[in-house]
Structure P
Amino acid sequence: MRLACLALLVCALGLIAADAPEPTWTAEQKQHWAFVAPKRPTVPQVGQGSWVRNPIDAFILQSLESFKLAPTPPVEKVALIRRLTFDLTGLPPTLHEVDAFLSDSSPAAIEHVVDRLLASPSYGERWARQWLDLARFAESDGFKADVTRPNAWRYRDWVVKALNQDLPYDKFVGLQLAGDEIAPEDPDAFIATAFNRHFPFEDNNKIPGQNRQLMLEDVTDTTASVFLGLTLACARCHDHKYDPLSQKDYYRFEALFGSFAPLDNFPLASSAQKAIQATIEVEHQATMRRAQAAIATVEQPYVASLLKDKLAKLPKEVLDAFETKPEERSAFQEDLLKKHAKSMTVDAKAMRSAMVPADKLVWDARSSVMKGLEAQAPSPLPVATGMVDMGPNAPVVRLMRKGNFYNPGEEVEPGFLSVIAGRSEWTDSTGPTSGRRTALANWLTDSKNPLTARVIVNRLWQGHFGRGIVATPSDFGTQGSPPSHPELLDWLATELIRQGWSLKAMHRLMVTSSTYQQASTASAKTIEDDPENALFSRMPRHRLEGEAVRDALLASSGELNTAVGGPSVFPDLPPGMETRGGWVRSAKASDRNRRSLYVFVRRNLKYPLFDAFDAPDSNVTCPERNISVNAPQALMLLNSDLVLDQAKAMAGRVLTVTDRNDPKALVTQAYRLALGRQPSEIERTRAVTFLEEQPALLSGKAPSLPSPLPDGYDPTQGAALVDFCHVLLNLNEFVFVD
């Protein structure tokens, strides 16, 4: 008896191998709301039917009425177009767009704006930024070396393109998980698989097999979090403490990725193009070999003579190692040869100097031909980075006891989460690949899957309303927040599928609702009864992300370069940071002024403005950014060269398009460029007074001048306008959206 108890204790402490039986799930666990497929609810009937623009409003109003609350009145049109434009494109509206919306009195004015914004290339850029947070997108490995990944940007561009084309979400998911299997001849499909290539990587890790295990864990955790909204990572070391997710579930899910590996040199070309390229390269290499052989016939006697003299000066044991066949050398001999390598090579200059004049002429001529051939080398095909399947015979995946790489347990076959799919037997594909990730993609996007559609519509809702219907967007488990409006969540999930998985259709539905068009300033009763806005009784004021702040600065000044796609850019860094992290400033000013989406993402060196405004850690998936208020944000806007340069450019823009001798007109134009609205009379009066008094305070100083400063314009008056623009760019209203 004592021995049996001792054996159990030893097993519990993990001192010997013992695999615990897998738990069985109770009916209550299986009936957790997130594990039950959504059923399309009936749209409720409500009292204030005139407020209902689409079914979203009916669900929201039903909840408000049950608490005897009324929705907040609609926001003013000028604030609404700013809200819409930032939410859908990440940019402020242009003056023309504001004027057109304000003058459009038709009932469909909002729909016209929304359709225009959804058709804009900027829509894909805006919502790609949200997705890249989830995909832990970065362009370097992380860890100490933080090696650059030169083609990672292609995945970013793929996401932008897919969103702009409104690629159905089920296909969007499938291509990212298994594009190489689903469409093996499509280069774009391979690029999509880079979703799971963004794992951090320690290239100095010398432990055999550990990097592969770390990669598998990363893609398992990320895939479950992003697409299923589950904390499956908690089951890596033991059965999940709260959710019906076993440790074997974790490793079954991990085994779905057991047959794939990173590939960073995938040629972006058709089969015909690759065949032509291979023929050209073979022919060129053959020509190079012939040219090299012709050079070697001249070099050989001189190399042999010079090398003989050098070898004669070496110790006997080194000479013996040199003369030993490579396959017969000992480790000691190999070390000797490495140590004396320089003494066993012939310098090209010394060899040429030893040649007789006739041979020197021949050697020079043939070397010139060789250089010409090198210059004519065929340009390589562009390549992409992503993931590929290693074939039908996948490497074994084992359960790691307590998640310990050094304590592997039983072999685990691939499979889906047992609480949803049961424990059916797995059969690998008989095709050229394992087919495991294709099966995963099909399972995720099956209309009966209870999580996938719910998770993505909740993320879209969070993007527009500041919080999700489920406030924990990547935790739909028992410890996450329950949905505030479960019927609305299910209606949206089923509507997404009914709309052919169109994300644009869901965006349009959300932002054209009366719920979205509420003002952010609510009544005292509404705030008292719904302090956390859990009922969506008003629209929350929200702060822009760092990327949108920078884009708004560039847009207000007229300096924003709106070119879409291409390799990432490197804007200026503050003094003292230029030499860190391999950050080489882009040569062209227009490149430095690209949208923030295109700023290079280095894991170990965040762009300072983004860092101050809570940019996420790109080592892990980020479902929701932190929103902090801190001193560096204010100091950055007040003191950084970036903001001051945009204030100068904005002042120059104001002077270019406005009567420079009319202070009221200057103030009005500056307000409209920075905030998208007219100043109030009090604001205008105070601003004009500032412009009149500031020049005297700047007298005798070296002020900042507008860029450009019009000929004949008083520099101190121009400097006062720069200061005024700088003030506008520092207002809370500039970095917040109502």
Structure Q
Amino acid sequence: MASKLSRMRALQTVSALALVAVIGAGPAAAQQVDVITVTAERREQSIQEVPVAVSAFSADQLETRGIDEPIDLVGFVPNMIGTHNTGIGSANAYYIRGLGNTETIATFDPPVGTYIDEVFIARQNANNIAFFDVERVEVLRGPQGTLFGRNTTGGAVSVFMRRPGEEFGGFAEAGIGSYGRRLLRGTVDMPVNEQFLTKLSAYWLDEDGYVRNVTTGERLNGEEGWGVRLDLAFLPSDTVRWDVALGLSDDGSINIANYVEGQSPLAESTSSGRRISRTGLTTRGCGDPLLACMLAGEGMGLDNETFEITSNLAIDALGGTFNFITGYRNLDQRFIVDFFDGGLAGQGFSTGGFVIGNEAEHSQFSQEVKFTGSFMEGRVDVVAGAYYFTEDNSTTFIDTFTAAPGVTLVLADRTLDNTQTSVALYSQFDFHVTDRLTLTAGARWTNEDKEIDFRDNRAAPPPGGALTTANLLANGIPEDLTTSLITPRFAAQYQLNDDVMLFASYTQGFKSGGWNARGTTPTAIQPFFRELATNWEAGIRSVLFENRVRLNATAFWLDVEDYQAPSAFNTATGIQFITLNDAGLRNRGVEIEADIAVADGFNVFAAIGRQDAEYTNPSARIQQQQADCIAGLPNSAGQGIVTPNCNLAVPVRSPEWTVTLGGSYYYEFPGSNFYVQPAASARWQSDQWFQTSNLPASFTDSVWLVNAGITLGTVDRDWALELACNNCTDEIYGQSLLAGVVYINPPRRWSLKLRRNF
């Protein structure tokens, strides 16, 4: 019944949107929708000219919609779902059109790539990057296998920081909020002269946390961190520009399992209330070796230290522009997190329940040479280049399990060293056959090589069970994987008139393989291999009613061959998390985005997604598992992608509907220098599963999430005071299921920010 009511509400929402569009077309409206420039095809274009499914947000839109960090984007993009990873608050697991990954270990690559100023960020465990001073954000949906760096079978989140300004200026912002939130943020442009521009940006954030640990009395799940970024721009001539950015940041946010007091961590909480945890593991500082801290029950928390350098040298030559894009990023990470709430019965063991400790260093370097230009009197546009990426990772990670007070078992203590190298050549040509018809052809050749090496740190590992490279090889598990592939793209677009463009496209993208490095025995470190995504799209881009309505729609058909499905299996040694190429995945759907200037100062928007995801072509192993399940054999039901009823599961985080509606109204008080701008948005997600075998605890019903805010400021934009709330109605729904424990979304939060522009 609830599902039917939710569908009825969705239909009512879409009808209301259509009604608003009609009202917005009335003669009284004078305002126009903003023109957004994007680089979805690696060159600057109006979003209305791009035959790519892309959602773009300007700096003003980010501010008005309350998007303070990348995880907030998911509420405004059709067919996109996102959560913080279990345990690690700095990691975002994005799902676009059903493709995503919740793993953060360095042998996994995210299918939704994150880019900052065109530089790929390899590690998902720190992709919830800070928004220092953002110019715009683009979210590309579907495989981006031709023009973007690596592994973007699901899509890409591309962040562009604002460049240094030519005049002295900037802003300072201070804020407070619920759960003891405190925020300082600012930036200042300091031009030296016309040829040398500089910008300094910084932020500091601290929050006590919305979870009360009733065992230790501590507060948990607070956001905390700081960062500083220096941007330099050298402009020696009209044909040369060199942008350089250096950044240093620290993040200490965790996402420990919690639930409403009086309810159970093994099921989705059903009503709002005080969020609690019962783990006896304390956040008290611990400088000892990782295992010693875990056995002492100390050191719970996360510390990410990141240093990055980005360089983009642009030179106009040979009828176009050459960009030499260089990126370096080093991440030092340490965390200790209890994933069992001090024991599933809430015993509050002083050393936690199931605890993972992690100490790692991740270092990446990339170099890209890109050329963009137009030839034959503008009849042919070209984007072409070469790309090189290399990464070195060293991770020590330990698993412990406390069965009773004083009985803590060390399940695994190993060090993983792994490297990967990627080399690619790409090109795309747009042929303007006529003034209205453009044909596109492109391809990317990629070669990726990955290697792993294991060392077992236990003094006396079980015979034959030591996690070493030699034992992996003895069990037939390779220590290196190589993938070489060509991924093409073809598109056609037709400008029906000045306001309407139609397009169709065919695109492929792939994600290379890896290893199930979280295994606790050599045989569990199984390899998985590349997945290949093939995507067909057709759509319309339109600006109607004298530029007062932007209406963009895309229909897609996505087929994924050898889908990398994260799975959990019960084994003799406990739960093993094993990703395998066990099936294909097919998804079909439609995405609609609308921006409407209803009247002067009054704007509304909508983002509607409809999808139908399913597994296809199950492997022989899965078919045998289903047969064993039907026969009632143990450890076959509710494992991998087979449900407790022996059916193929529904792909996770792929709700049939995502509907976002919102708007803002800007009003200037007559005869004064003040304005007020209320804004609100509501996101409806239909029911979905969030565990791969569709265990009953991993089903969540449809939910409405409401965000709202109001800003009072000066018309000259010198001052602004904003009061906002996220999840204003305090809705609760499940987001992840790990080893039987349900992770729920954050509760209602409010914030108050004062900003001074100068």
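The numbers here are math on the coordinates, done by the rules we state, and not lab data. This one's a predicted model, so the numbers in the text were calculated from it and none came from an experiment. Cβ atoms are built from the backbone, for glycine too; each structure is taken alone.
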Legend entry - With volume of the Cα convex hull per residue in Å³, for residues 169-592 alone derived as 207, matching label from P, Q: Q
Legend entry - Given 1.09 for Rg/Rh (Cα atoms, Kirkwood Rh), for residues 73-288 alone, calculated: source structure among P, Q: P
Inset, instruction - Have a look at P, Q and say which one yields 19 for relative contact order in percent (Cα under 8 Å, 6 or more apart), as calculated. - result: P
Inset, instruction - For the read-out Cα extents along the principal axes in Å, a value of 97, 93, 55 was computed from one structure; give its label from P, Q. - result: P
Inset, instruction - Rank structures P, Q by mean count of other Cβ atoms within 10 Å over residues 489-496 and report only the one at the top, that is, the highest. - result: P
Legend entry - helix-only ellipticity at 222 nm (-39500 (n - 2.57) for each DSSP H run of 4 or more, over all residues; to 500) derived as -15000 - corresponding label from P, Q: P
Inset, instruction - Check the numbers for distance in nm of label points 7 Å out along Cα→Cβ at positions 65 and 297 across P, Q and tell me which is largest. - result: P
